[in-house]
Structure I
Amino acid sequence: MEENEILTVYKKNPEKGFEMLYLKFAGKLVFFARNSFGLSEGDAEDIVHDALLPWAENPEKMASVQKLSSYLFSSVRNGAIRFHKARKADPLPDEMPASVENLLDRETTILVKEALKKLPEEQRETLVLRVWGDLPIDDVATIHEVPVQTVASRYRYGIQKLKELLKWME
């Protein structure tokens, strides 16, 4: 179901709309929090819960949101940044996402994680949003509050740097 349809349902029936919103985005948001900010599954779920809570508690206010995915990913990003400031945690998790780990052996997984750690935070986060979050560049730009050209450059440079770091995999 498209974002606009979810928002339309949410405005008419917040409970049903919230359920649809949750089913479409919760998993992607947890994945984003874990793999962009190095959060444990539990911490990522807590941050996503906090980001979704206003949708359940204050439907009148949330009904005015226009870009659902941008709003949700921004909320999770802001929550993860606050979490890191409070904890000073490692920027990446010890394990890769299950979907990636199934494709790579353990040694390769460790090398990919190490390569991701070497990317600047903005590039790493952009790659995770674009590749695993499946977000268009304009949504990533909205989340980061930067021009689309900046996101495109971060993505391009991030991919280029990963290719250099993982040259042996070609």
Structure II
Amino acid sequence: MAADAPVDIATLVASLTDRAAATRIDAAERLCRAGAAASPAIVALVSACGDDEAEVRDWAVAALEEIGPPPAGMVHELEHLLRGGQPLVAYWAATLLGRSGQAAASAVEALTDCLTTATDSAVTQRAAWALGKIGPAAAAAVAPLRHAAAGQDPRLARLATEALAAIGG
């Protein structure tokens, strides 16, 4: 691919679900290299974090690390991925919901459920962080955040305390 060739995001998104691992790896790498232009692929990249192939997961994570908040309208799909049960997928869904800030207010219940039921500590920590980024619109999460703030996980306790301060609880 030439350095100045346009990237067809839709084609790369479709390639992320190809049967051939090499095709999925190439698509994830190209989306990573596309930078912010890959933002329409956020949901597909979060889904790719659950791929069986480690290299696909690695490139998807690398892409997501460089992409800012998701475009409007992705909150519901990210919420669905958050509830999917795969830790790396849930982690990145929570991350993108947090990056959405107040625009992710409709995901407060899903993030709260994640905070209280996820078995992966990185996922619960990220859910607490995301609730704080949503701010006052996450007021329904105050009681679970207080419980997390009093828990045994020091990082979760710190993130929950920070979230409570941002929410005003």
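By the measure distance in nm of label points 7 Å out along Cα→Cβ at positions 18 and 138, tell me the structure among I, II with the highest figure.
II
Given a value of -23000 for helix-only ellipticity at 222 nm (-39500 (n - 2.57) for each DSSP H run of 4 or more, over all residues; to 500), point me to the structure among I, II it was derived from.
I
Which structure, out of I, II, was distance in nm of label points 7 Å out along Cα→Cβ at positions 34 and 146 derived from, given a value of 2.6?
I
Suppose you compute distance in nm of label points 7 Å out along Cα→Cβ at positions 42 and 74 for every structure in I, II: which one lands on 3.2?
Working: I: 3.2; II: 0.4.
The structure behind it is I.
One of I, II was used to calculate relative contact order in percent (Cα under 8 Å, 6 or more apart), giving 15; which?
Source structure: II.
Bear in mind these aren't lab numbers, they're just calculated from the coordinates by the rules spelled out. Computed from a predicted structure; not experimentally measured. Cβ atoms are built from the backbone, for glycine too; each structure is taken alone.
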